[in-house]
Structure 1
Amino acid sequence: MVESGGRPTRRGAYWMEVYGCQMNVSDSEIIRGILESAGYRQVDDPGDADAVLVVTCAVREHAETRAIGRLTQLGAGTGGEGRPVTVVCGCVAQEHGSSLLENYPAIDIVVGPDRYLELPDLIRRGRASATGFSPHHYEGVEPVRKTFPRSFVTVMRGCDNFCSYCIVPHVRGRERSRPAADILREVSGLVSSGYGEITLLGQNVNSYRSGELRFPELLGMVSREARGAWVRFVTSHPRDLTDDLVETMSRCRNVCRQIHLPVQSGSDRILSAMNRGYSRAGYLDKIRKLREAMPGIALSTDMIAGFPGESEEDFELSASLLEEVRFDQAFLFRYSERAGTPAASMEGSIPVEVRLERLSRLQDIQRSITRARSAALSGREMPVLIIGPGAKRGLLQTQGRTAGNRVVVFEGRQAEAGRFVLARIGSSDGWTHFADLVRPLGTEEGFEASESWRER
């Protein structure tokens, strides 16, 4: 749907802020490509922009509220005819559509994730709404990336899972897989440009299918095309983590021994209510297969505390799963109602204070596990991809990532972004590790995430 009417704006400068997941980061690169091909230039200060854009996330209420508040602030800050055109992009735009224009006078334009090609025209009109789904994958758009030497390559859009708590299928649409040839061309260009890490993206990347080609085959093809770079993928649904995908990961030496595998709950009863499509035992079996095939693989997960109907026994099953698996990292959240999802109308709503208390208990458990697993790496030597400079407490630093996606910090300016180095791990502060640079690594040494470099 497109609605329009209002003051036009001149073609000029834009400013953008991004909330949410890696998919939103990737979408922001597409937005930059579209706008800059139309003659716009990005500026660092919203006060210097003719158009300000906020790429929004609707997964949790807090993220949505924060993004809308930010846009309202930006739109009202200068006031009058001289203020910039304000644009809400992404999932919140798709969720609420033109009602955002009616309810928030400071918002001028609403554009969903599949309608970014229309942005230059929408901004020119000055007040408009464009939502709805499209089968395209922004073919022909050259993303403008800001994340060197790490990169995102979207392989599919949308989701068909319809987990009972999740709004993503409603705001991102049904699954559409991108042709493999287009993906491989993008990967080849990134490697040629010196990118050291490529992350394949999808709402459920494991369910990728283009004709008869499925994700394990695509991963193998990308691995061969990306010689000289690490390869990752996110997000994986446990139900679709197949044996042949595990085999491909273990065989392809530049595929990082790391996976994010959201479990959400340790209770079979709650998993069923969530419509997750697997059991606790089934999930643990997949963890076993991953660790048998790739000893030392880095594991991370998502978990929700306080889902409707969650008893204390259900919660304890989630806590015990954290203890049993001992994830390297876990992203833990209290349940957040999303209007229009089945869970929002379920009986047995958990009081917010109980959700928060349970969340705190999960955080305490995982914090202890993460610290112990991090401390166990002290003294190890492993390859690190240099991300770039950093600073903490006024000290110059160099930051990098391991194949297990751990943050590594070196004192001083020791290597350029995009270089692989061998690091000796010292102390750690949770997920961040302080290290000494041992030596630069050559291509064959640096990009291979082989057994010789495993983190356990």
Structure 2
Amino acid sequence: MMRAREHFPSTNRALVGQMVMFALPIMAVNLLQLVFNAADMIVVGRFEGARALAAVGATGSLFNLIVNLFMGLSVGTAVIVAQDYGARRVEGIRQSVHTSIAVSLIGGGVATAIGLSFCAPLLRWMGTPEDIIGLSTLYMRIVFAGMPASMVFNFGAAILRAVGDSRRPMYFLVVSGAVNVVFNLFFVAVLRLGVAGVGWATVISQYLALILIMISLSRQEGALRFQWQRLKIHRQKLVQLLRIGVPAGLQSVLFSISNVLIQSAVNSFGTTMVAASAASSNVENLVATPMNAYYQAAITFTGQSMGAEDYDRIDRIAKNCTALVFVTWLILGGITLSFGRTLLAFYTTDPAVIELGMRRMKVLISLYFTCGIMNVFPGLTRAMGYSVLPMLSTLVGACLLRIVWLATVFRLYPTQLVLFAVYPVTWTIAGLGQVASFFYARSRIRKRAVLSQGQAEAAI
């Protein structure tokens, strides 16, 4: 059987080129998704005011908390499909595809049920200001109606990216995102539906993306082709998917819990601070979301390398990811800080909101490189089959430390600056843990490979 390494580039320059070409469509998708999400905030902020802006912004951390466990399972899909593809296991690819779609349908339904049932009490527990909690609850309940569609799309996109196709998910999100913007303007500016209009526009765009990704998978050739009659959960593939995906999802959940606690602290400063933090977070994502493309590249290229047993290539992938994160931070971080006030002005004309947003942005952007490292290296480690280590690094380095910070440092010095500082401090510590996890997994895999080679030679 032909090994995938025969198709791998022989030089590091060629590998960097492949990684960049793979990452660029994902980067474009992430940025476009950011723009489309920002459209929600901009439209509601401009036409409904700071109160509506705060209402939508206050839901972000809680929404991520509920859905990230299920979305984390798509990481398992990306890894198992990439490894099967790298090893040229045709039947394995087919089983991975249909198991993944089945899991996404179930996960989407469960996430919707949880969101609809618990969003209101959780928003109250977070200390969401009383003047916006009703609007926040309404928005969340509407958006969760689109969760099954969002789940299937993310799993389908993970399948395509695992085999190197990062362009079609980009095209689909461009179309669905444009539809989202059109309906945003229609529902909010024309029909005056407020936050409900923003929510329904999001749901419509999510189901459009679902239709497009399923049509694409149904028209694939060979093992990647999705067929409804083959929809089945294959036990072995489910175990592999869960082994990688559950720790990845739990890591995201743990991270989201810490963000919920931070959001609660933000809420304590009042509606103006909530609106400023929401707007600033969206602007900061101009730096964060492109870095996620390198996380996806790390999973795909490392997973294929593992399937092909090309372990030297993994070291080059790790070095390239680090360099790409650093360059992205320098360029986009500099641009974001330079034009921060202008960017924030898209969301609101309130000078108090803009001033608070800039205050937060300066603290976070200054060390965003560490956030990139913290996010990218888990992709390398998980693609090698070690998913628990990144979760533990996030648990200790980010989540627990954030809780300790809020309970001690912030309680002693309850200022906005001290609150914002929790991000770069925990990014740095968690990032160091993720790098250490990668080197541990790398050493274990190399020892295993040497042992297997020795056993094979002894058998001869």
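Nothing in this text is a laboratory measurement; each read-out follows from the coordinates by a stated rule. The structure presented is a predicted model; accordingly, all values stated were derived computationally and were not measured. Cβ atoms are built from the backbone, for glycine too; each structure is taken alone.
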Checklist entry - 21.9, 77 is what came out when Rg and Dmax of the Cα atoms in Å was calculated for one structure; which of 1, 2 is it? => result 2
Next on the checklist: One of 1, 2 was used to compute helix-only ellipticity at 222 nm (-39500 (n - 2.57) for each DSSP H run of 4 or more, over all residues; to 500), and the result was -28500. Which label is that?
Outcome noted: 2
Checklist entry - Out of 1, 2, which one gives 17.6 for mean count of other Cβ atoms within 10 Å over residues 63-70 as computed from the coordinates? => result 1
Checklist entry - 2.6 is what came out when distance in nm of label points 7 Å out along Cα→Cβ at positions 135 and 207 was calculated for one structure; which of 1, 2 is it? => result 2
Checklist entry - Thinking only about relative contact order in percent (Cα under 8 Å, 6 or more apart), which of 1, 2 has the largest value? => result 2
Item to check | Value -0.28, -0.36, -0.69, -1.43, calculated as log10 I(q)/I(0) by the Debye sum over Cα atoms at q = 0.07, 0.08, 0.11, 0.18 Å⁻¹, for residues 159-414 alone, assigned to which of 1, 2 | outcome: 1
Checklist entry - FRET efficiency 1/(1 + (r/R0)^6) of positions 23 and 295 (r between Cβ atoms, R0 = 30 Å, to 0.05) was computed and gave 0.45; which structure, 1, 2, did it come from? => result 1
Checklist entry - With mean count of other Cβ atoms within 10 Å over residues 231-238 computed per structure, which member of 1, 2 shows the largest figure? => result 1
